[in-house]
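Quick heads-up: structures coming right below.
Since every read-out is calculated from the coordinates, none of them should be taken as a lab result. Computed from a prediction, not measured in an experiment: that's the story for all the values here.
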Structure P
Amino acid sequence: MKKELTRSELEALYLPPAGELVVVDVPDMPFLMIDGDGSPDADPFQRALRWLFRVVHPIRREARARMGGHFVEPPLQGLWWAEDVADLVAGKKDEMRWRLMIPVPEWVTDDLFTEAIRDVAAKHGDLPEDLRLERYHEGESIQILHVGPDEEISDVARGLYEHLHERGLAPSGPHHQIYLTDPARTPPAKRRTLLRQPVRPE
């Protein structure tokens, strides 16, 4: 089992200065994941989101019991891609493919995940087949923290990809967004979204 990230390591990954492009080396980490396609405003996305939070709830409860004050609530994250990268940069929602993810502690085993699945299925019925526990490794990435309305994210992403080209870099995996605030509880001007892109030499 790999060791848990320290608080300083988590802060480097998730709390960079706002508006500043930062290079990070993202380690291999375990996540709960579920895949889909289409607009995040449509029913499939919203349904996937509900299932993901239902399954992570008993795992978070166990994490609080084990870790106490050391437990840090992990943020919802999304990988985004499209057949045409121009559709991604332009924010064409209907052309999107996505993977919703929530990080979990290293000690979460297949057995604990199966137990969480069993508890949720007993209350809500059969879960989507692609909801799973899986590791994900991004490696070297460039990221920027956007503070402000969601409508501005496409412009921030466009600037990030222009910066990659200027530095002789190319994307090496899906575009990654990390939602550090709850949009239902946070005014648009104060929402914090971390945009991350794994990279390789162009």
Structure Q
Amino acid sequence: MPLDVLPKSLRKTPFSLKEASRAGLTKYAIEQFIRAGTLERLQRSVYQVSERAHMDIEDAYRSATLRCGLPSAICLLSALEHHHLTDQIPAKTWVLVPNSKRVQSNDLRLVRSRTPQWEKGIQKCDGYWITTPERTLIDCLLAKRIMGSAVALEALKQAAKSKKIKLSDIVDMAKTMGVLHQILSYIEALSV
């Protein structure tokens, strides 16, 4: 089936089966597109136009959000990369999800939280949510057990050195989140 038959709203980014049905596509039509090579199945119920051989990073975030559902937010190493605060390139997309969320995928790294605080330090972008630079640095310092303290400290040093983020903004965000006492020693060490 030719690409021009596919609704325009589904041509640019990955989409779910629910979005396809809202645009007027049936499961049968999607299968026909897949057989014709116009679409490819990324995961269960997530599709994209196959001409896009390589997804850009924001498409990967949208795809992760489609699979995890909302509320969820791109976090930790993926957010550090997005905000240019690390030189590391994550092999998986790191996603903050509620503690009860379960998603099986080889390209996602779920970070479950009992108290994710969705209203604090989360930017809502087109098709996905992502933690702000300040919140990302705080989360990295708090999650040093899964991130490694060296990565978190290097990101904090790089943010302070590049003057993209003020230490006072990090302190304010930590106060808002109620975790200042847990990261204060790192902030004090950098400000000396």
Structure R
Amino acid sequence: MKKYALTGGIGMGKSAAANFFSQEGIPLLDSDDLAREVVAPGQEGWIRLVDCYGDNILLPDRTLDRKKVAEIVFKEEKERRFLESVLHPLIRQRWQKWALELEAKGESLCMVVVPLLFESHLEADFDGVICLVTDPEIQLRRLQDRGMDLEDIQARIAAQWPIEKKISRSNLLLPNNGSLEELSAQVRILAADLRKSAEIVENRI
């Protein structure tokens, strides 16, 4: 089975592209969803974070206060690295199990959204990497439209590899400077190419 990672910088359209790939019938898993699962109350990630930071990172219902955690980890690199060292192995275990289950069912292709793919050195887990690419001014506008202030945007961008470096390590680029309709059309073409390539490989085995 061919496994692809979908990555890119913050605000470059990974969620929208993922939705379109899913609509094209490609089995897809978002590592952000898995990140929420592993820090649900009582889960291993939740336990380790509460052990480190205490109950002050919890909301009244005992779920993580994600805003408070973000304030901690995006201001101190050592705290961000600790968070990643806790969450990334747990997330990786889950998507690998999912991929194995798909392969057992006869699927020839799957995709995982991994925002910090290169930063976490996970590219070797995949047969190919698709990188969303957006011009900086458009990226900034989209993030501001989400309600993020400039300081927060700069901190989050600084915590990721420069997009030029991600581009140089990716197999396929998916430009996203236009409308959702334009992105959908590009995804439709790329999804067909990926499925055709995976089926050719499958038939050779």
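For which of P, Q, R does relative contact order in percent (Cα under 8 Å, 6 or more apart), calculated from the coordinates, equal 30? Don't skip to the end; give the middle numbers.
Numbers: P: 30; Q: 15; R: 38.
Going label by label, the one that fits is P.
If helix-only ellipticity at 222 nm (-39500 (n - 2.57) for each DSSP H run of 4 or more, over all residues; to 500) comes out at -11000 when worked out from the coordinates, which of P, Q, R was used?
Details: P: -11000; Q: -13000; R: -17500.
Considering all the candidates, the number was obtained from P.
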